[in-house]
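**Student:** Scrolling down, you'll hit the structures one after another.
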Structure P
């Protein structure tokens, strides 16, 4: 299992979240600000099975708007999960 942590521009979040949930990914959404974009952003936490990582990232890539200036629209971390429980 993996945890995808994706930090996105606020402009892109609704489209990305809608696309991910349409593909049955479960998401926790947290408003955030900070060093990556230095303006309003949202952090998504997405728990996925190992084989779903590429699909989730491809969905984010497809639904984040492209910037004419080449500005990056998301920062994505994929981290291993040693243990997962729902309580």
Structure Q
């Protein structure tokens, strides 16, 4: 996974996440929206015919006092925990 920071401000972050699709981006966006201090989270994945951008760009806006990178770390940890829990449940069911 390649990451490229486009904008990194006090309450706003835009980051390109190369190699990912809607599946991962929706999970990450959902985790961000459940994270305290996050005011908005979305991603954009334009087809090539609309300017050439094909990699998703994640946009995070936070409330004052919450750093967007910190919110992203919390959300990514939550995604990892959910993935681990699913893996454990799957293994137990097999």
Structure R
């Protein structure tokens, strides 16, 4: 199943994102469940959140993955929405 994670950073948390980016990217690589990912950007071009599409066996697996993400552990996100998603195009 595919699951989307839509994550919005806490205001003023760019440095937290930058400080934990290498660990986050290593986690993405290590776990092997991320199909597509990238940051949301402010009008000024600064990273301000994340959109990820995971391929997992269950919604619980996606929730566990999100909780173990170094960004989440660092308290980067103000909100996280996790939803099952159906790919239709692309």
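Only the coordinates and a few stated rules stand behind these numbers; no lab work does. What you see is a predicted model, and the numbers here were worked out from it, not measured in a lab.
**Student:** With relative contact order in percent (Cα under 8 Å, 6 or more apart) derived from the coordinates and found to be 50, which of P, Q, R does the value describe?
**Tutor:** Working: P: 46; Q: 29; R: 50.
Computed on structure R.
**Student:** helix-only ellipticity at 222 nm (-39500 (n - 2.57) for each DSSP H run of 4 or more, over all residues; to 500) was computed and gave -14000; which structure, P, Q, R, did it come from?
**Tutor:** So the calculation was done on Q.
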